[in-house]
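Quick heads-up: structures coming right below.
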Structure 1
Amino acid sequence: MKKILFIDRDGTIIKEVPPTYQIDTIEKVNFYPNVIYFLKKIVKELNYILVMVTNQDGLGTDKFPEKKFWPIHNHILKVLKTEGIHFFAVHIDKTYPEENSSTRKPGIEMLKNYFHYDYNLKKSFVIGDRFTDILLSKNLGCKAIWINDPLIYCHKLFEKKLSLDKDILNKIVALKTDNWETIYKFLKKKNHIKYRRTTLETDIKISIQLDGEGKSNIKTGLGFLDHLLEQMAFHSLINMNIYAKGDLHVDEHHTIEDTGISLGTIIHNSIKDKRGIERYGFFSIPMDDCLSTVVLDLGGRSFLSWKVKFFREKIGNVPTDMFFHFFKSFSDHAQCNLYIHSIGKNDHHKIESIFKAFARALRMSIQKNKTNKLPSSKGLLL
């Protein structure tokens, strides 16, 4: 399900110009500070589609002829597109407030197509500077990010509405700011994905942030497994929290297997759409006497090729035969092809270099490109 940022234009992407508030000359186009830089980062790093929703009072009338509007509007979109900022759709209402049109914000007549199972409105946001944007988010069933610039002129009617509807503000407004960097950081934190797997043998809780910095908090009850997963988080740049409570009084099998299953599942869930990802990853890591190579395809089919031999029964408190099982569980539930080959004498170096190479290959495969296309010439990935 796609998450949407419904973004207002005037006062949000470009500055408003009182007293008429009409952007009817090119000289009036003044982009909001840092909006292009941080919108570009949002498009590149976060999983949202952009939809512009704007009220343009009296557009098409003698007071605001379309021949003045469209060259300027298209120029704004062209500047954004040049920086890789593409809008999935642009919705423009031309009516006056007193007409009370159902197509005018906060009305949702223009946006009915988004009430569809393809879109996740609960995790979407309206970004705008007006009270009508906040009410629009309420009517859509999502939250609002309020561009609240204290220097922006507010109509008396607008100020009156704000004083009367503080309860709505508290319930609907998720963030109030006049800074696009703050908006980007807020949305990035919201990009956490959670998964929990509970059986009679284990209870696994995982949260990840694909576009992270490699931070981790890992507690599985198996010290060496914690170390390897921390290496995976660090080298993949995936923020990762894993808490595993398993029947270690029996043995390590269930905890390691279910951690692999859960990690594969959450990676699969986080890239279900797969549009715009690189899909393939490959990396080799040398570590003293060892050389490990991992090749990964997130194409939707499960397969593991494992060419690794260990000389020890255990490394730390983890049985070496469980490493194959961990990656097999991951491959099955992430629905990926995974090729792992390692040579060397030191088993500790061998498995650590495998996890590092795996992390780098995963990082490469989930990386976003500029196309936003499905990475398949068939037009379909399972």
Structure 2
Amino acid sequence: MLGSPFGLAEDRQLPSELGTLQVHTVADGLANPWAVAFLPDGQGFLVSERPGNLRRISPEGAISAPLVGVPKVYATGQGGLLDVVLSPDFATDRLVYLSYAEAGDGAAGTTVGRGRLSADTTALEGFEVIFRQQPKLSNGVHFGSRLVFDRDGHLFIALGDNNDRPTAQALDKLQGKLVRLYPDGSIPQDNPFVGQTGARAEIWSYGHRNQQGAALNPWTGRLWTHEHGPRGGDEINIPEAGKNYGWPLATHGINYSMLPIPEAKGEVVEGTEAPHHVWEKSPAISGMAFYDAERFPAWQHNLFIGALAGQALIRLQLQGDEVVHEERLLQSLDVRIRDVRQGPDGYLYLLTDAPNGKLLRLGL
């Protein structure tokens, strides 16, 4: 077994198909934590809280005061401070990227910005906005969002449709889109809609509903995303440039009212891409992490996804890109899993979505 820099005591043991799960509470008392990022050299974690605070958690679990310099967020409904990721060049530039809901024009939308983490880790300095979802259409729901850097240094932003279904098909709007940018917010000239009249050049793919999971496949380098369906039809996609992923024309779900989605034409619709994987009954998925560490060989080539309504950690066993088996973990804890990440020590780290949320460490 590899040594862990965190040295935390075990507090729960739970069964799984691959062995006994060791569940450790790193920290609790977090206000609806949304995302976790790992600081280098055993300095601990950055955790976003949806009401608007970014905190550093020490390796021993001590929670800092809110960092200074974090932007004001629209903390209504599903809105607030959302994803947090470190720059690929954090060792030299110390840049931290945040996605968050921002008010304006009588509604709200998803915004992404970056600031430099101060040497004493108490502040984000020089915070600047690099992207705004336009137009702003949300009244508090379907912001997305996850941030992922690919191997070429592009920043992908997975967005929601603001619960305005037709906009996911409208190329002149940024709702229901996967966006691809350079780290400073500029637009790569090889994006699929660059130069096309009536289309936003930021767009990589479209026809998405509410994307709250995204991760880079470590074996292929391709981006995977997942999104909430309505009542049924949560799905995983492997988005390709310029492709249409269907929402709301193609869906496996129905409205929460039990009525059909008005725009829907079926589960499979010509001109749109079928989901890579779909759940007919929605677990309400959030967060995604591929496992490729050496610490727990049994988890190699598995994909882990948090479930909110399903109150579980979903383990998907992969053969290549194919999902061949599913297991639901941690169901006895009765917690909503908001985020899941593979830590630098080979453990999985989870955030529970609650007013008294926790950062958990999971191993075998």
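See the values below:
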quantity: Origin of the value -11000, where helix-only ellipticity at 222 nm (-39500 (n - 2.57) for each DSSP H run of 4 or more, over all residues; to 500) was derived from one of 1, 2; calculated: 1
quantity: Read-out Rg/Rh (Cα atoms, Kirkwood Rh), computed value 1.08, structure in 1, 2; calculated: 1
quantity: Test item: distance in nm of label points 7 Å out along Cα→Cβ at positions 178 and 210 calculated as 2.0, pick one of 1, 2; calculated: 2
quantity: Top of 1, 2 by distance in nm of label points 7 Å out along Cα→Cβ at positions 66 and 90, largest first; calculated: 2
quantity: For mean count of other Cβ atoms within 10 Å over residues 290-297 computed as 16.2, the structure of 1, 2 it came from; calculated: 2
quantity: Per mean count of other Cβ atoms within 10 Å over residues 98-105, the highest-valued of structures 1, 2; calculated: 2
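Values quoted throughout were computed directly from the atomic coordinates according to the rules given, and no laboratory measurement underlies them. What you see is a predicted model; the values in this text were computed from it and never measured. Cβ atoms are built from the backbone, for glycine too; each structure is taken alone.
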